[in-house]
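Laboratory data are not the source of any read-out in this text; all were calculated from the coordinates shown. Keep in mind the model is a prediction, meaning the values are calculated, not measured. Cβ atoms are built from the backbone, for glycine too; each structure is taken alone.
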Structure P
Amino acid sequence: MVGRENIEPEKIREEIAQRRMIIPANVNHTSLEPMCIGKAARVKINANIGDSQTTSEIEAELEKLRTSTKYGADTVTDLSSGGDIPKIRQAIIEASPVPIGTVPIYELINMVKSVEEMTGDLFLEVIQEQAEQGVDMTIHRAKRPRHGRRSP
């Protein structure tokens, strides 16, 4: 990692221990070239790609991936919301040298006919399937307001 990030290994370990850096490297993403994301690392560029409910072509998504990485994308987020999302995502992961992120709820919405069908268990299944495919996802948690202060 010293070469790509120009950071000494000890600094990387220190930043990770302080929860100020991550190395997105899903073990199921076998074509991945690991890198660091954090304050001490160089700035990263993310590209958003993905098919829609009206346009769904794997080759078009792979061309977006190739163009993104050619012009410097360090990560790519698959925002697919239609078509065979798992198949498209698998093709993207297999072709990508950079981490692939997702927004799992997009796939969940595509799977159900009504909000009532959205369950925690189904959402966890989507997350597990994506992780098993090789996705590096970020899970955000809501910040709780401090006592005596209102949330904006």
Structure Q
Amino acid sequence: MIQFQEGRVDEGDGGRLVAAMREEIGRIYAGLDLQGPDMPKAGPQELNGPGGSLLVGYEEGVAICCGGIKRLDGEACELKRMYVIPEARGRGIARVLLAALEERARELGYGIARLDTGPKQPGAQRLYESAGYAAIPNFNGNPVATFFGEKRL
């Protein structure tokens, strides 16, 4: 069973997991810097309160996943920086994380969640579509993403 706690994108377990996710994305997309000037922002200003959040998931006391919520406007948020450590993949943890992020977004008052993913992450797109995210136009200017999804919470 996964226990979720608020974390920070810039320190502690949350910071460590987000750094691992950025490193992995840099390998998947040949040097892509998620913090580059052309990329949508998802740092401490966006993912640490009051309108944002970073959830860290623990299994038996070990941080195994994380995901963030970024405020877009009064009704909509964007789910960012979803990551599951390689050792915990293939067990449905990403789906549990996605559900926890959606619940936290509702608690923060959002009625719509949006997200994106790139062409080299077909599993992420399948997860999002199977969880009810419908394709929408590029809402955040992400130059790498090829799937942009939205779901009413």
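Taking mean count of other Cβ atoms within 10 Å over residues 29-36 as the criterion, the top-ranked structure out of P, Q is P, with the highest value.
When distance in nm of label points 7 Å out along Cα→Cβ at positions 21 and 85 is calculated for each of structures P, Q, structure P gives the greatest result. A value of -0.24, -0.37, -0.72 for log10 I(q)/I(0) by the Debye sum over Cα atoms at q = 0.09, 0.11, 0.15 Å⁻¹, calculated from one of P, Q, originates in structure Q. Taking -9000 as the value of helix-only ellipticity at 222 nm (-39500 (n - 2.57) for each DSSP H run of 4 or more, over all residues; to 500) derived from one of the structures shown (P, Q), identify that structure. The structure behind it is Q.
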